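Heads up, there are several structures right after this.
Computed from the coordinates by the stated procedures, all read-outs in this text should not be read as laboratory data. A quick note: this is a predicted structure, and the numbers were derived from the prediction, not measured.
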Structure I
Amino acid sequence: MQLLSSFLKHNKTDQDLVEVIEVLMIACKEVALQLREGALAGVLGTSTLTNVQGETQKKLDIVSNDIIKKVLLDNRLVRGVASEEEDKPVWGDHDGRYLITFDPLDGSSNIDINVSVGTIFSILEAPKPWAKQDEAEFLQAGRRQVAAGYVLYGPSAVLALTTGKGVNMFTLAHTGDFILTEENVKVPEETAEFAINMSNQRFWEPAMQSYIVDLIQGEAGPREKNYNMRWVASMVAEIHRLLTRGGIFTYPWDSRDPKKPGKLRLMYEGNPMGMLIEQAGGGATTCYEEILDIEPGDIHQRVSVAMGSKKEIETLKAYHRTQAKN
């Protein structure tokens, strides 16, 4: 059995980065405990608060955010954090090397029905010379991430992690240690499975509508093979399935609020998940450009997302190129 810390050190990961990842996992273990206790801990249900996104917060959204924020900001290496649940970045008392963005509890609409949720995180180096606690420090393209990952809280708690040298998975043991269980994870290049919220179909761009219609036609359609559809309403669960057995997950632009480029957040979801998928040999795109190439203009910037098996992503992009020409 190989512990997370020893695996990272064996792979010559920067010691400071190892420390920050270990600290983050301390917070995630506490979140896992709170989730396991559920109603017994009084953390289920909806609060009376809304976050910066205008979404009503679940009690566990608030609890998870507070746990992760406190644990990280107590560490000497963490300069500041930005959370999906906070209006603005929160700064620590240290001029540390790292900035961390996170979604404390992705898929929180599933909490009360005991379906998988997770924590998503992205680690950046603070650019020098350091600004005076300026949000602009966080506004770095996804290519500049030094590490990214998620912890899936399901039947077991699983960490999927990349430090830019592939993707590895670790399972939380009863000892409190994350132990290596899957090394050098790869997304299969081809797939016959897709995940999308079909209830929004009437709002999608014509290219996305055409693509999904062709998948649904199966062997009788132009794709000439049958596809299965999945939808969990938790990005962590969707991406974990992609890393485990392939597929494509997409949350595309839709016309309900045309000014927004998408629903998911670039800094908390698009970039970290995009890095994981690319490091596992898959593709991550807006359907028009690679997610990791986007230069962010706002900490809460939204983005259209399509991620998964490389050949299927290339096919989806071809539909959009064709539509753009017409």
Structure II
Amino acid sequence: MKTEPRFLRQGLVLMAWLLFVAVPVQSQARDNPPTSAELKAVVQEAYDKFKDVKDGANANYIPELDKVPSDLFGVAIVTAKGEVFVAGDVDYAFSIQSVSKPFTAALVMQQQGADAIAEKIGVEPTGLKFNAIIATQLIPQVSVNPLVNSGAIASVSMVQADSAEARFNTILDWFNRLSAAKLSVIEDVYKSEAATNQRNRAHAYILAASDRIYSDPMEATDVYTRQCSIGVTAKQLAVMGATLANGGTNPVSKQKVLDPKYVPKVLSIMLTAGFYNESGIWSYTAGLPAKTGVGGGIVAVVPGRMAIVGFSPRVNDAGNSIRAMKAIEFISDKLALSIFGSGK
């Protein structure tokens, strides 16, 4: 009988070991969800580890945001089963700002289908800051994705309604269903932002000049400003994220909010554009679909498992909360949650 060369036999043994030993070990780390005790512990650990970080500053180009106490810091996890784990200032209502963008895009998908976002706005990242006028000049389509300001204003304009008031109330009701709470606008933030949103008005007029906005430009800008001024706590935002993690069904209220077929579409744009010009490094370090806002909130989604939220008003130059980023990255690494798998 012919025998295989020694090196081939060794190779077959190694391959068998990889298939039946090494791979299951990695899969086991991902397939076995963290226990309640582990989630409770890691939330507290993340809070304790980063509560004294002072890097960054409040987003003072919106004057009212500069008044938010800088030392506020909260961490929250809500699982796809509705379990809640929190530490720190998780009941303080901060303005949702750009964290609202993927949820409004989801509303448009629910009303008009996923193709409406892809065709009328786009889904490509810009690689530039969230409010970059130059992006609208360099990119032939003008608007590129619903998570930068130009695309977000276009997204708001696509919400089906017959008046500005009805459009905003439709958005607010949608956010209420996602959060299992009754949210409201922080009026001081709205007034402050409305008085200083000239750049967003410019975005809206640029969109109008290229037929890439779908209601009156100034109406869309005002509704968008109101949307960004909605107050939300870290705990409520985590429920919103957990609704995406749970396939569109709110794990607290048990209400089906978003059709499951749209959830992967929302998560994909969160992964590629949720951190603006820092989306690449976020994907590299945390490996989770997420959305950030200059109000200090960040929501990250672990599909099928949970949402992780960090809140801290001090942001970096890209508009991303430094302590919130650190806390979520720490939890993702500690629990091996990256959607790309664990190297551990």
Structure III
Amino acid sequence: MLKCTLSNIDKLFEIVSASMPLYLPTEDKNGAVFKKWQPGTVWSNASNTVKGPKDLFFPQSEDLMAFKTEGKKIEVIDTRTETEDFAVFGVRACDVKSLEILDRVFLTEPRDSYYASRREHGVIISLACNRPTENCFCGTFGIDAAEPMGDVSAWLTDDALYLHANTERGQAFTKLIADLTEACDDSAVSAQKEKNRKVMKRLPLADLEANAFGGSKTEQFFHSPQWEKLSESCLGCGTCTFVCPTCQCYDIRDFKTNNGVVRYRCWDSCMYSEFTKMAHGNNRNSQKERFRQRFMHKLVYFPENNDGIFSCVGCGRCLAKCPISMNIVKVMKALEVDTDD
């Protein structure tokens, strides 16, 4: 266990950023967001960021390749540059878990080389939650907010930051800041963990369980009459999918420029009527069907194909951002009641 006094935290960021780009939560007009550190940047210890660090690994929009044509000849150009090492500080336990979920999507064969390169170069420094929001329910999915994992786990007390390396990349990171840290026992961290867990137990959604859901439950929930009631107020705006740290839907498009054609991909949403629309139309023509797809994927389809792991991490962002206050918690409670009946 290593200890860095809070008076040295800016020096720590400065040392790390001298070796690699460092991203951390900073306050924006809409809340805390991950931004690249530079001198004068003020770190925000906000309970949660507006979006997770997902787009540092899976950008909201990115070029995939370019094409140049000359007569009947087509030249394919790889537009990628070699990804450099970078560090992401202040990642909460829910967001660390969300990256593990994305790994199951993008690192399963055929591997997504764009995502894989960023994961190989990124160092995750997690931070335990001292002040979770009332929307948090990560414990529902077996996530311990007091034990956030990542390449380096960190805990914050009133006067210090404590760090523990979990991987080789984490050990390399702690070597960078060796001059600002000192070895210590884990007594302060153990006390902080206990405090954190007591806070988590008092949250409004602390008793929410996901036991009723999981793989092999398709027949049980697919035809539930609750979907009609739950989806009737949904706007199909896609806000929930864009703030969700585990959503991975994207679209690929070509854009013609004066120098040829650029192929890029951008985030998409299964809540949109145009999602995966092809010549024959859309296989989910109603908002009810699109709404059902989103939540069935989180609670049933994904665990069916991923060793029982849910595609929700209980971060609470959809609870905070949905304009009509519809979210996965309401869906879970409604479907459980329907099942009990």
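Name the one structure among I, II, III that volume of the Cα convex hull per residue in Å³, for residues 197-292 alone of 113 was derived from. Going through each structure in turn, the value belongs to I.
Quick one: Cα extents along the principal axes in Å, for residues 141-212 alone came out at 48, 26, 15 when computed from one of I, II, III, so which one is it? Structure of origin is III. With relative contact order in percent (Cα under 8 Å, 6 or more apart) computed over the structures I, II, III, the top value is the one for II, the highest of the group.
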